[in-house]
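Values quoted throughout were computed directly from the atomic coordinates according to the rules given, and no laboratory measurement underlies them. Please read these numbers as outputs of a predicted model, since none were measured by experiment. Cβ atoms are built from the backbone, for glycine too; each structure is taken alone.
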Structure 1
Amino acid sequence: MQNSFLPNGSLPVQDSDKIVEGINRIQNKFDTVIATKDWHPQGHKSFASSHPGKNAFESIELNDGSPQILWPDHCEQDTAGAEFVANLETKKFTATVYKGLDLEIDSYSGFFDNMRSFKTELDDILNEHGITDIYITGVALDVCVKYTALDGVFLNYKVFVIEDLTKPVTEEGKKQALYEFGLNGIKVIQSSQIN
């Protein structure tokens, strides 16, 4: 939940501002709350501006052969766009995991970069706290939420996506994400189901 992803941000996710209150509300139901934060260096290879003649939302292949959707510049390190949205409650955060720091490769998942060549500390933090079940909220459902959920299953967590506390970049992306969740045993729930 970073400023770049607000409806008026550089990479807007429609209605993302409407889920913050719900995310704040459910934090008290959990002992451990971990945030992830895109933290891109200036000129990141996922930015359309880093590829002259290319536009945002076009797809390219990076030097290592990995596919990359080009995004508007967003969540650059030490900028207002990278900061958590102002009304997000952060006092309950056990940790903040930074991702997308490598200039050359994107990192949608909170666990790995897109080629699974670099692992963040998220798995270690969860293991230290004895956590086996993870509940995911935030944006975007069809990008960071989806890949974090899929990598959670890959790492043998029981994964729940709280659908009403996420928002997608596109409706088509949302349909695809929900389909992949079903294939991979990821439970899609509503915040009202959390006791």
Structure 2
Amino acid sequence: MDVAGAAALLLLAAPLLAVGALGGVLALGRPVLFRQYRAGRRGEPFMLLKLRSMAPGQGDDAARLGRFGRALRASALDELPQLWNVLRGEMSLVGPRPLPLAYGPLYSARQRTRLAVRPGLCGLAQAAGRNAVPWGLRLRLDAAYVRRASLRLDLAIMLACALLVLRGRGVTAPGHPTMAPFAGQ
């Protein structure tokens, strides 16, 4: 279902992906894609793809995330290249969001259960409020998803995530341009 869904979504979203990529080139230059190793199923690394939303270089994320980047993230168009990750079998349409490899050693035993399934484009934590959900709750929801995963739950999560994106809610964590880094328990 993941492959068929991702292929169909990729075809339907191709015009939006093209607009996002063109906007990225005009606003931020090249490269268009942001690539970062993330933890997949069983913690195995894979190269996550996103449309680049920040100006290159070091420094404060808020300063590097301009008007274009904020709009791209609010619309979740920056996530569309991850449909390719789904087609490659590295991700699922639904599952805990893939997090940076550096977070792995910081997980408690319960939090580590999130790695038992493939990461997803949308997950239970995102359905609860995207980036506005604090880390403790986010990781508890990820663990709960692993225990309760079902087609019915996946469909409910996809609907809730779509509604949040359409309403423009949960784009940022309070006081952060996106989400605060995870520092462990």
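Structure notes:
- Of the structures 1, 2, the one that 18.2 was derived from, the read-out being mean count of other Cβ atoms within 10 Å over residues 10-17: 1
- Comparison of 1, 2 by Rg/Rh (Cα atoms, Kirkwood Rh), for residues 122-169 alone - largest value held by: 1
- Structure (1, 2) behind the derived value 14.6 of mean count of other Cβ atoms within 10 Å over residues 82-89: 1
- Read-out log10 I(q)/I(0) by the Debye sum over Cα atoms at q = 0.15, 0.17, 0.28 Å⁻¹, for residues 26-65 alone, computed value -0.46, -0.55, -0.94, structure in 1, 2: 2
- For 0.97 (Rg/Rh (Cα atoms, Kirkwood Rh), for residues 42-137 alone, calculated) the corresponding structure among 1, 2: 2
- Per FRET efficiency 1/(1 + (r/R0)^6) of positions 74 and 114 (r between Cβ atoms, R0 = 25 Å, to 0.05), the highest-valued of structures 1, 2: 1
- Read-out helix-only ellipticity at 222 nm (-39500 (n - 2.57) for each DSSP H run of 4 or more, over all residues; to 500), computed value -14000, structure in 1, 2: 2
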